[in-house]
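Student: Next up: some structures, all given as structure tokens.
Rule-based calculations on the coordinates, nothing more; no lab input. No experiment lies behind these values; they were computed from the predicted model shown.
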Structure 1
Amino acid sequence: MDISAPSLRAVFTAVKTEFNAGRSTYTPTYTRIATVVPSTTSSEDYAWLGEFSRLREWIGDRHINKMALHSYSIKNKKFEATEGIPSEYIEDDTFGVLMAKFQDMGYAAATHPDELTYACLASGWNTLCYDGQNFFDTEHDVGEGENEKLVSNMQDGALAPWYLLDTRRPLKPLIFQKRKDYQLSAKTDAGNSDHVFMADEYLYGVDARVNAGFGFWQQAFGSKAELTEANFNSAIEKMMGLKSDKGRPLGINPDLLVVGPTNRSKAKALIEAMQKEGGASNTNYQAVEVMVVPWLD
């Protein structure tokens, strides 16, 4: 095959087809725990985080909620993956043997939001959220004046972590910020490309500008204690008992238990078995959904 503009377009079409095929083999789950926020600048400010919305009976004039401003922003990051096709594969019309790696590139692009989001969740033990505390912390400041107190959304320990989340609300526990979606492009112009001239290789790559960050800590509970019935029930109770700064119940109702491979069997036994060992009824049967994430632990 002569290397020309039409032949290079044909190669790019083949690369794009395989890339999309690989991307379609994976169904991401990050949108279950993260609100997708479109971004228009290098970073986005989330100063408005801090107070859940609520309706009140309209008596007299409207009551305008004063937004408590917090200093929290998420900066977009660049990500890329690039593969090359040596010119002889195109000249000899054998580039088809290389298409599997472009399928894998598509798969990597599909899994990347999950990897980024769950890595963010796992970093919550030592990464600050909107209130200036670590996302999982024992000292979240809640309340006003005499009613001010410190609230915990974690259990300490030294074991593989597990996470209890409330994902039913429009605003999720985490944020996935998207400035530029994952796009495949080619550097193939033999007349103008320095890389083709120097390396005799045609480049194809995917890139994106995205990042993940934290939303409301109240919708997440992290534990490094053993995943037992008692610890699970304690986490449920603490989440459902959370109140706003004004003292009203937040209505938190966790629906998702996120674990890594280490806690998979314990999570399945705790939530998906109708009976406990010994035959007693399991009161936590299907209390939440179990999600096993390979990027945790």
Structure 2
Amino acid sequence: MEKIPSHDITPPTVGHHTPGETTTQEMYAKRRHIYVREIKGLFQKVRRSANWALMMGFFLLPWLNWGDRPAVWFDLAGREFHIFAATFYPQEFVLLSWLLIICAFGLFFITVFAGRVWCGYTCPQSVWTFLFIWLEHRIEGSRNQRIKLDNQPMNANKAWRKGAKHTAWLLIALATGVTFVGYFTPIRELVMELPTLEAHGWSYFWVGFFLVFTYLNAGWLREQVCIYMCPYARFQSVMFDRDTLIVSYDEARGEPRGRRKKSLSHTQAREAGLGDCIDCELCVQVCPTGIDIRDG
């Protein structure tokens, strides 16, 4: 791939290049596997609660009945779209346009004030990715244990853990595919017809499509979707201003970064020419996209 010449303007205290040095940068960096470290805290509890609530809503809604029909049923063949007591017809899709416009402006409004709340708490890609990471952590262990497991040769322990992880991922992906199709075909009939090969051919196609799509997206692609594919990530930063709540790195306080003894006081560290950043890289390890926030 042809490399694009670039000029490094990184301050001398950040990064590893000399200011003024001409470098080349690849348009797409080779993917490196990210081992996300699990953390605890108030905002993590809020995120997990939001994720579980969204997933439970997604998986349970098709099973709810409203009278003699599913509570949420998009009947494409009958051209009727049922949402609880309301029934919409194709000629009323202008209402959907208004709903999407309101949702878009609502998302932009929240982004201006609260930053990347959508990405971290409610984006389907994030919700399913965090679920897959949660399963990975429960089956293969902590970050250090997963790194050690991947670096060791294949053995019985590694084989069953890898097999169990991918089996769990595939089961979640299968449930996702069946549930999604269940919004367009009554799910109670669907789950009875799929094993007996009595379901419509398109049902098998879309269940298989979303099975593969979910497995690849949440299990393998993960941060690649956010970095290279997501259109919202391309322009959301233009909605930020100085009052937007975002997680950022205070270069004036953190630099020059460097390790130091625990016994070293803050004043002594400053006298030694060190900033508050101890260069532990925990901020990188907990980021699901593997971004070093210290580089911007």
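Student: Which structure, out of 1, 2, was log10 I(q)/I(0) by the Debye sum over Cα atoms at q = 0.14, 0.16 Å⁻¹ derived from, given a value of -1.30, -1.51?
Tutor: So the calculation was done on 2.
Student: While we're here: Could you tell me which structure in 1, 2 was used to calculate helix-only ellipticity at 222 nm (-39500 (n - 2.57) for each DSSP H run of 4 or more, over all residues; to 500) as -8000?
Tutor: 1
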